[in-house]
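What follows draws every value from the coordinates through simple rules; no lab data is involved. Here the structure is a predicted model, which is why all the values come from computation and not from measurement. Cβ atoms are built from the backbone, for glycine too; each structure is taken alone.
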Structure P
Amino acid sequence: MRIAIIGAGFAGLSCAEELVLAGHQAVLLDKGRGPGGRMSTRRITTVCGEASFDHGAPYFTARDRTFRQAVAAWERRGLVQPWPIGGLEAWVGVPSMNAVVKDMASRQDVRWNTFAQGLVREGGLWSVATDTGLHGPFEAVMVATPAEQAAPLLSLHDLEMARAASLAKSKPVWSGAFVFADPLQTPLGLFRDRGIIALGVANRIKPHRASAECWVVHADSQWSTDHLERPAPEIAAALLDAFFQALELPRVAPVEAVTHRWRYAFPPESSLKSLWNPTLGLGACGDWLLGPRAECAWLSGRSLARAVLSRSFASVSSRPAS
């Protein structure tokens, strides 16, 4: 079966791996320039040289037994390492957070820079309308995007799926990355919940990172919501002030400041796991169907693939996949 998967993040890639392993053909369409998403690493050139930082998820957890088995395999291949500083269940990609998704994507048919705008179903087959043209035909389509992006794609074909997506309202996060010419005079490498800063991390304290003094800070969700549409330079200035207040240090001008607005950073908890309509050949997966963690996205993609392979859901309407 030829299957389109919209979104090549952790959920979409996890789903694709299971389907391809079972002998199906998966084509992933992603609007991004390359693998990463919220598990991404950004590189910039500064007056002090090149700097890199994990500006999305600073680490990921491994709590589920099946996911822990996958993480153990990644560790054996040198793609991840435990990171006790982040917590007992914390892991980081090496040499960057996107190491795992980059490796997963390298073994799949991923079409980057391809923005899915709609789904077309004719004669029992699917096509995906994108900004680069029509892709298809496919016998099934899996939507592996944030809920807010999934809802309009699903709405013309499965109202129950679209309703589930529309109800999964995510909380945003503004993040900032600051590169300094000299090390800051603080013993801290990580701190949490100080003022408007939910998390601050010195990238150099992670394994296999460069020694450059680069810090990543995440604002809390409420502040991010209240200031969601403010210009990036204003956000950078506010986060920098809050950062030095949190460390109780005099402000030092960074040699580079970068901000990123994660509109769909934290979806709500859910027990749906994934959604699959076998009559239409339409499915949905993502962390919004399970919980706001990278682990949940991986588990949701795997859940959807297992539902497709089992073909055990015979209802005309969509159902949660077990």
Structure Q
Amino acid sequence: MARRRARGRDISGILLLDKPSGMTSNAALQMVKRAFNANKAGHTGSLDPLATGLLPICLGEATKVSGFLLDSDKAYLATCKLGVTTRSADAEGEVLETRPVPELDESQVRQVLNDFAGEIEQVPPMHSALKVNGTPLYKLAHQGEEIERASRRVTIHKLEILRLEGDELDIEVHCSKGTYIRTLAEDIGEALGCGAHVSALRRSRSGPFRLDEAVSLEEIQHMAEDGAHTLDPLLLPVERALDSWPEVQLTENSAYYLLQGQAVQVPRAPTAGWVRIHKENGAFLGLGQILEDGRVAPKRLIRS
């Protein structure tokens, strides 16, 4: 059977998108893919439709590192609406309960937030993409089903109060993968004695990338009017996703054998773990792992 020809341009890199509110992450991904006329694209962890902010989108060969960005730490700016709980723990959900908000000062709130720092247990919300027996929880929730969910351990690296005004609390959260900010807001609200839900959420960081590097969808669409190629300068190199990884450099001879799929010996290489691999001339070759005998084994090679 003949291979089906790929549609679109064979282009690689990472686009940092500032996702607008009211759009799913997949819809934003497809719009970016069409604008670039790219033959392959994927995102690195979805944002709720109401959420805005940083959504790294990987094109072409960059999709080989998307899983590592999915597993990376994230940072968010969230507004918690105190005194109101909703079925989905955000502003879209049906209101379940309204309670009076006690008189609070920042020191009281800060003390409560301190209780959520470090490793904590979270029960994933029903309105989430987490799958049970192959079915996303949000689909079961839309059918009116509520099933028991096991708690998961996540890490809150940083949790700070930014603003407390009336029934609104703004917080900044730096957390591990798999953290649900909606659940965190609910739990903070309960600890404050009034309940809460997330009324606004903005992702400010994903792995090594920050929101101030991102571009809007409107800007992308405007630039694309002059042709998909005009967007190419917006793409970051694939290796930017791995800035914090240790690097090994290969000679021309070693690089040849590695590109044939063979593990190679590299002087002064790390003793274990993942590494990013470059040639001595700086060309990025891909990702590798250190074997028990100290050699560097190719794992995900990146076509230049």
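A value of 4.1 was computed for distance in nm of label points 7 Å out along Cα→Cβ at positions 21 and 197; which of P, Q is the source structure? Derived from the structure labelled P. Looking across P, Q, the calculation of helix-only ellipticity at 222 nm (-39500 (n - 2.57) for each DSSP H run of 4 or more, over all residues; to 500) that yields -5500 traces back to Q.
Quick check for you: by Rg/Rh (Cα atoms, Kirkwood Rh), which of P, Q is greatest?
Details: P: 0.99; Q: 1.03.
Max of Rg/Rh (Cα atoms, Kirkwood Rh): Q.
If you line up P, Q by distance in nm of label points 7 Å out along Cα→Cβ at positions 245 and 277, the top spot, with the largest value, goes to P.
Looking at structures P, Q, which one was mean count of other Cβ atoms within 10 Å over residues 61-68 calculated from, given that it came out as 15.5?
On the way: P: 15.5; Q: 19.9.
Value 15.5 for mean count of other Cβ atoms within 10 Å over residues 61-68 corresponds to P out of P, Q.
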